[in-house]
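The structures considered in this document are given below.
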Structure P
Amino acid sequence: MNFGVLVFPGSNCDHDCAHAVSEGLGQDVRLIWHHDTSLEGMDAVIVPGGFSYGDYLRTGAIAQFSPIMEPLKLFAAKGGLVLGICNGFQILLEVGLLPGVMMRNRDLSFICEDIYVKVENATTPFTNACQSGQILKLPIAHAEGNYYTDPVTLSSLQANAQIVFRYCTVNGQTAPEANPNGTLDNIAGIRNAAGNILGLMPHPERCAETVLGNQDGLLLFRSMVDAFTGVHTS
C-alpha cells in the first residue's frame, strides 16, 4: 500500500507519521511537499499535525490554499483514504472535506497530555482493527481542539455514526471531566458521510511502537492497511 504524507511549512509530525507506517507496518511512504500538484500512485494520504504556516490567521487557514489541496479534494472524491491528524484535522475542516470548525480550547491554553478516547464506530477504514467501545490511550497537543458545529450538523453526525472517537475516562465514560478542551459532545474525531475521510485531534503516530510505551495508535494505521487489502470489511 502506498501512503503519501503531506508536508507544509511548519509541519512537525510528517516524519513521525511516515515512520509509523513504514517501520510499524512495512508500507511504502512518500513525503509530498505542499507545492506538489499530484497524488498519483497514492492509496492513502495523511495530513499530519504541526503548525502549518505558523497557524497564522487561524489553524489551517493558509494551508487550505496550498497547490496540493485541489489534488487532495479530487483524491478524496474518488474514494481515496484521507487521515487528518491534529493540524491535519483542522486543515480538512478549513478546506471543507469535513464539517464544522475548530475553536480555541476552553481554557485558552495549549494542552499536551495523554488522554483516553472511546471507539464509537469500529466499522470504518480507520478503526476496523479496533473493537466497538474500545478505549485507546492517545496523546494530544493542541491549542485549538474545541470542535464545534451547528445543531443540525451535529444531529446528522450522531445519526450517521460519523462521530468515530469521543474523549472518555479510563473506564470509558464520556463524562464532562474527560473533555480536555470543551469540544462539542466530547468529539475527538469524525468521518465524512462517505466514510473515507477521518479527522481526529489525538496523535496516533506518537504512540505507535513499544519504545513509546504504547501502541494503541498503530491500530488506526493498521486498519487503513487492512481496509485496503480486504483483511477487514469497512
Structure Q
Amino acid sequence: MTTPESLTFRSDVTVELVKSSASDADVLFAARVSTAGEQSLDELKKDPERSKGLINFLMRDRHGSPFEHNSMTFFISAPIFVFREFMRHRVGWSYNEESGRYRELQPVFYVPGPDRKLVQEGRPGKYVFVEGTPAQHEAVSGALRESYEQAYTAYQKMLADGVAREVARAALPVGLYSSMYATCNARSLMHFLGLRTQHELAKVPSFPQREIEMVGEKMEAEWAGLMPLTHAAFNANGRVAP
C-alpha cells in the first residue's frame, strides 16, 4: 500500500523531440513546385536571402499548406489536466497516451512550484493572475498532497481487491502525471503556439494556463532549432499561424 514517502511530486513538464523530418527546405520544396516544378536541394541553397524572403511571404500572406510537409514527434510528460487542454488541438496532430486500462499508473503528481501565480483577479475575459502569499502556497501544497495520498491509496486498495484497472483509475485526479507521444507539422504547431503561449510579438493576445504554456515553450525551442527561418517568419508576422 502507498505511503506518503512513495509519492512523487513535480512542478515541471518534460518535452523531448524523439523524431523529426522537418527543415526550412521542406517549405521551399513545397512552395516552389507550383511555379518551378521539382528542384534539387542545391538549387534551393543558391540564394539564401530569396529563400528567406519566400518563407516570410508565405507566412505574411498566410499560404499555409507549404508548412505542412514536415513532421515532429515529441514525448511529453505532464499532468492529465494539461493533456485535456492539449487534445483540443485536433487538426494536424496525432496522439498516443499511456493507458490506465492496461498498466498500473504510477504515483507522480503535480504540485505548483513557488513561482506559480495562484490568485486570479478580475472577471472572466478580463482577469490577471498574481502571486500568491506564502500561506496560500503552503495551503495549496498541503491540500494537494493530502488529496493525492488519499486518492492513490484508494486506487491501490481497489487493485488489491481485484478491481479492474480501468475501474480503479476513476479515483485518480487530473493532477496525476501522464505521458504521450504527440506528432505534428509546423503549421499545426504554430496554431498551438499562437493559442497556448504568451509572447510580446503576438498580434493576437492569448491567455494560456501556465502549465500548458510550459509545454509549448519547450516544443517551440526544439522547432526553432529545426526550422529557424520558419520560426523567425512566425515571430516577424505576429505569431499568427498561416
Structure R
Amino acid sequence: MTTYANPHAGHRQRIRNRFVREGLESFDDHQILELILFYAIPRGDTNVIGHRLIKHFGRLSAVFDARICDLRRVPGVGERAAVLIHALPALMRRYHCDRIVRDAPILNSAAMVSAYIKPLMAGRSREVFYVLCLDSRLRVKFPAQIAQGTVKDAYVHPREVVEAALAHHSSAVVLAHNHPSGHLSPSQADHNLTKQLVNALGILDINVLDHVIIADDESYSFAEMGVLPKPD
C-alpha cells in the first residue's frame, strides 16, 4: 500500500514561521485572521474561517469592530474565537495608552494631537470623551477617558473633567472625542460643552489648548478652525 504525505501537515507552524520572518505585511487579510484563530481553535482549517469572516463583514477592520454575538454567527467561530477577535482593538488601545504614559510625547500642534488620539479611538462603536492632561511643556501626563456613551453621544460632566485635570496636576489640557457616525463637523452640543469646559478649567488657570474630533481617519480641530472659545 502506498502511503502519501499529508500536504497540510505542519501548516500552522509554517504560517507562524512566516510571521516571525516577515511580519504581517505580506499576509492577506484572511491569513491574518487565520493566524489569530490558531490560538482559539486548536484544530481545524482556520483559513476557511478567515475567508468566511472577511466575506461576512466585508473588510478586516469590520471584523475587529464586530460585536461578539455577530462574530459567533459566522460558521466555525465559537465563543473563544469571538472573544479573542473582539479583544484585540481594546488591547491595542491599552498598549497605546501605556506607550503614551511611558514616552510622554509633546502635543504642540493639532497634527500631533490628531496622531496621538486616533489610536485611542480605533475600533470604537460608541462615542468616547478624553481629556489629555499635559504638563507645562505640553507633554502628555495621562490620557483620561471621562465618558463613554451610546452610538450618538457621550455624557460629559464638567466636574469629572476638572477632577481629572487636577488629579494629574495638569498645566493644560486637550479635549478629544469621536463621532462613530463618521460625520466630522462639531454639533451645537459640542460647541456648548467646549465653552463650559473652557470656563470651568479657566477658573483654575488650566488652559484648554484644543478640542479635537475624530471621525473615521479624519480629524477636526477647534483651534485650527478658529472656533475654540476663550474663557469668560
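No value in this document is a laboratory result; all are computed from the given coordinates. Since the model is a prediction, treat every value here as computed from it, not as a measurement. Cβ atoms are built from the backbone, for glycine too; each structure is taken alone.
Thinking only about relative contact order in percent (Cα under 8 Å, 6 or more apart), which of P, Q, R has the largest value?
When relative contact order in percent (Cα under 8 Å, 6 or more apart) is computed for each of P, Q, R, structure Q gives the biggest number.
Suppose distance in nm of label points 7 Å out along Cα→Cβ at positions 49 and 193 works out to 3.8; of P, Q, R, which structure was it derived from?
This figure was derived from R.
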